[in-house]
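What follows are several structures.
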Structure I
Amino acid sequence: MKSQVRLFGPTSVRLGERRVDGTAFGGNKPRQVLALLALSEGRPLGRDELADQLWEGRPPAGHVTTLQGYVCLLRRALAAIDAGPCLVTTHGGYLLDPDHVEVDLTTARRLIRDGGLVGVMDGLEIASAGLLPGDHCTAWADRACEEWDRELAQAARDAAAGANRAGDHLAAIRLSRAALARAPYSEGALRELMVALGAVGQPAEALRAFHVTRQQLRAELGVEPQQATSDLYVRLLGTTKGCTADAPLLVTLLMDALRDVSRASATEQETWTRVGRMLLSRAG
């Protein structure tokens with residue numbers, strides 16, 4: 001039986017029914033040593049490399065001895081649940097032995113790379129608690145989170161496109177929202193979300209998603225959405241005429257569109273004019 005190292009949610013190690021987490025590691029630094037070794041995914045880390053990351057480029061004098069002390073505390077915590085064999089001393093460093101340990105990040109990464117739609121869904125489930133939430137104040141954890149978010153967003157966007165092609169629009173909605181949560185400027189993910197929402201009869205929600213992203217792009221990057229995204233928006237806008245239940249949302253979006261009328265294309269202005277007349281006729 002392999003030890004299970006968890007990096008999503010509070011860092012922990014489980015072997016069978018026994019578990020090490022929180023203060024049982026003997027402090028933050030021993031726990032972070034475990035996390036850094038787990039992030040290396042089977043690659044040994046030399047003591048100097050480990051110390052450089054642990055102290056963010058400024059290891060203290062005598063750091064080798066201090067690091068060895070942290071490793072001793074980690075070994076003691078692992079030994080308490082008979083998980084000691086997973087931590088191996090290599091020439092000048094340390095390794096989490098893949099023959100004795102499974103890391104949830106490695107599992108999730110394998111699923112989203114090789115598992116297709118189901119694999120990406122399973123990877124999202126594993127990652128739902130967030131990566132290394134207790135270490136976000138450290139540069140190494142932030143880098144790991146940024147790398148994971150990029151990879152997961154790309155995989156989720158691609159899986160959403162596949163789900164839309166297959167007609168599984170509910171899955172596409174979940175996947176594209178997951179991609180946007182990690183890459184809010186991803187217009188590819190936005191378009192997949194808009195297509196899926198339109199396909200399940202929620203074009204106004206698709207327009208809302210476009211509006212939110214457009215405001216982010218303008219405010220934070222100073223750019224407009226790509227032409228393909230704007231064209232999709234106008235097409236979906238033209239399908240809202242019969243959406244009586246969405247009238248309150250459409251009124252809100254219409255007011256926003258009127259405030260931005262100088263930036264709108266002629267086609268968008270014409271389409272919003274038709275939608276506005278439809279809303280006024282219903283109100284009358």
Structure II
Amino acid sequence: MATFPLPQGEDDMVSSHRCLDSQESPKVVELNLSPAPSSAYLSLKDLRKHELIYRFEREWSVEVALQPDTLWRRLPRLVVFDMDSTLITQEVIDLLAATITDPPDLAARVADITHRAMLGELEFDAAFRERVQLLKGLPASIFEDLRAVLDVTKGVPSLIRALKRLGVKTAVLSGGFLPLTSWLAGQLGIDHAHANEVVIDETTGRLTGEVKGLIVGQQRKRDLLVEIAGKEGIDLSQVVAVGDGANDLLMMEAAGLGVAWNAKPRVQMEADVRLNGDSLLELLYMFGFTADEIEQLVA
């Protein structure tokens with residue numbers, strides 16, 4: 001507590017902690033501070049970015065997740081996920097481009113645009129249209145072919161199962177493609193799925209290089225999150241949003257809790273919480289569940 005960024009004279013703060021995973025060799029520790037630092041001195045958002053927090057993380061090789069300990073922190077009602085590099089480890093549009101061998105540099109060009117868009121260096125909607133245009137001529141059957149190669153992020157099936165047992169609604173809002181997003185949502189048991197629709201030539205059965213309707217970019221993701229929460233009768237404070245790219249920032253900002261999952265640097269900086277592990281099941285620790293409780297939920 002001596003190095004915690006608090007105003008001078010505020011020495012009546014008390015703390016308690018519990019180990020969420022193991023008493024003998026804890027890796028996940030919940031620390032409660034009461035009363036919370038005054039927002040008049042330093043907001044929680046600014047506190048997350050404080051140099052002392054980053055220094056502590058670097059020196060001890062840990063991640064610090066700061067949250068107000070409210071009822072909805074422990075009982076969220078809707079969890080919204082990005083798909084590419086979140087629910088799955090890949091970027092679908094890069095997988096599509098990799099199937100095109102002529103010109104030979106197309107896959108690399110598409111991957112570069114994807115990377116820059118996720119970093120926030122390019123406007124997502126325009127970048128997506130540019131990449132889809134490069135996919136012109138691909139057979140529509142490619143979406144079904146790619147099902148077998150999708151690599152679901154470790155812990156995702158168990159996480160969705162646990163959330164369903166808790167009565168939490170789930171959604172996937174993808175800047176990718178609806179055929180694969182809908183299929184994956186069905187496989188995992190996710191309640192809502194939204195993504196981009198590409199135009200398919202009815203005569204040739206091939207992609208025309210055009211996109212139908214609104215692109216599911218950062219503003220559309222935010223709007224869909226708000227829309228789904230409204231339909232389900234859920235206050236935004238009860239929503240958790242998980243993503244990795246710059247196009248996820250607005251939906252993460254709209255949610256009660258925004259979680260950056262192995263995210264790009266800008267997203268790591270802006271998100272409420274950063275998780276950089278190998279299993280998305282770790283999200284349940286953010287709700288205060290212990291390892292034993294998580295094991296019961298996924299059994």
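We did not get these values from a lab; they are worked out from the coordinates using the rules stated. Being a predicted model, the structure only gives us computed values, none of them experimental.
Numerical summary
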read-out: Label whose coordinates, when helix-only ellipticity at 222 nm (-39500 (n - 2.57) for each DSSP H run of 4 or more, over all residues; to 500) is calculated, return -19500 (choices I, II); value: I
read-out: Origin of the derived value 13 (relative contact order in percent (Cα under 8 Å, 6 or more apart); candidates I, II); value: I
read-out: At a computed 20.7, 75 (Rg and Dmax of the Cα atoms in Å), which of I, II; value: II
